[in-house]
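Every number in this text was worked out from the coordinates using simple rules, so none of it is lab data. Model, not experiment: these values are computed from the prediction. Cβ atoms are built from the backbone, for glycine too; each structure is taken alone.
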Structure 1
Amino acid sequence: MERPISVVIQELHRRARNGFRHAPFTLAFLFGLVFAGGFGVWLEVWNLMLTSASDPAFGNLAPLRTALSTYFPAVIGAAAMQMTFEDDQKANRGIAIGLTILLLVAFLMMTDRRLSDCAAFALGIASTLVSLWTWCAANGNALTFQEQPLTAPVGGDVEPNAPIAGSDALDGLKY
């Protein structure tokens, strides 16, 4: 079944948005991916904020540039591998591999010291946003990040506050 690229992109957008309807997905995204995963970037931002104008390291953006250039390839690589191995849609696999190649080129451009810091940060931030979107698209339908209703091993759904079946069977017992 052939699908136009616009339909594939719409489906990936839907999947990326769908994940944020579930608290586990949102928490994993914010705390696992953005905060903990991006800790090296946050550390360099913090160090940059602590430097004063009299500090010899003031204005040295190389550490932050390096931290940013190592963050998004890890995210896009993990998301693309997940989409490649888990997704049954070949078009989604192609998008994941294509974005990985595109962001690899962005990584190579960003690490070129001849590129201005402003251009490198713009490229790094755009690449990071694309990699985070790809992670959301890869995990938006994952049952791991969705809240599941309580179900019994046999017999279907369970009402959490329902009395246990048979609990009244011994009510009239005299001993």
Structure 2
Amino acid sequence: MSPSARVLSGVFLEFEGQPVSASGLFWGEFAPCGCLCGAMTVDRGNGDVLLTADQARLDMNAGIKALAERNAEDGFVFRLMSQEQYRATPFGCEHEPKWGVVEIKAPEGHAWATTDRWHSGRRTRRRHIVPEAAVDAWADVPPALCGAVRSRHAASWSTDRSHTSDTVTCRKCEAAVAA
């Protein structure tokens, strides 16, 4: 079998009172504003079948529990959809704020950063608001707004997207900005 071949499960599920192949059903991810922001087939094509919304949420968030939990906290919901329903539902969002989620901006002179790096240190999956002077600094590093400090074993604070893309914002830092 070629590496790109799909392995469909042959599983049928009851949907709206009818048996439907899992490969013909979709998990639609709906933002708090009600817009469709993501979708995937219930049958993942690798032998996995996502039977619950929680399984779909975790899979949609790259298997990262912190991202899946924040997704749920922010009000994103997963709904089972037929292929026809999926195709008939517009994708995208024109709301302000987009997807119905307010993005907390770092105050001037500060940046969202993490000490998470794939090659060193413990993964916290958190981004904190730190003074810009702390980014990529190794000595005399001031703490984040929430008081979090980089351990002596952790890498320096980083704003690099490759380090921050799979992290969630620190709620204490968000609260400090709002105060």
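Using distance in nm of label points 7 Å out along Cα→Cβ at positions 32 and 136 for the comparison, can you identify which of 1, 2 gives the largest number? Don't skip to the answer; put the middle values down first.
Details: 1: 1.6; 2: 3.4.
Sorting by distance in nm of label points 7 Å out along Cα→Cβ at positions 32 and 136 in descending order puts 2 first.
Given -19500 as the derived value for helix-only ellipticity at 222 nm (-39500 (n - 2.57) for each DSSP H run of 4 or more, over all residues; to 500), which of the supplied structures 1, 2 does it correspond to?
Numbers: 1: -19500; 2: -5000.
This value belongs to structure 1.
Name the one structure among 1, 2 that distance in nm of label points 7 Å out along Cα→Cβ at positions 40 and 56 of 2.5 was derived from.
Details: 1: 2.5; 2: 1.1.
This value belongs to structure 1.
When relative contact order in percent (Cα under 8 Å, 6 or more apart) is compared over structures 1, 2, which one is greatest? Walk me through the numbers before you get to the answer.
Details: 1: 33; 2: 18.
Looking at the calculated values, the largest one is 1.
Could you figure out which one of 1, 2 the value -0.90, -0.99 for log10 I(q)/I(0) by the Debye sum over Cα atoms at q = 0.23, 0.25 Å⁻¹, for residues 80-143 alone was computed from?
Working: 1: -0.90, -0.99; 2: -1.01, -1.10.
Derived from 1, not from the others.
Given 1.53 as the derived value for Cα Rg over 2.2 N^0.38 Å, which of the supplied structures 1, 2 does it correspond to?
Details: 1: 1.53; 2: 1.27.
Of the structures listed, the value fits 1.
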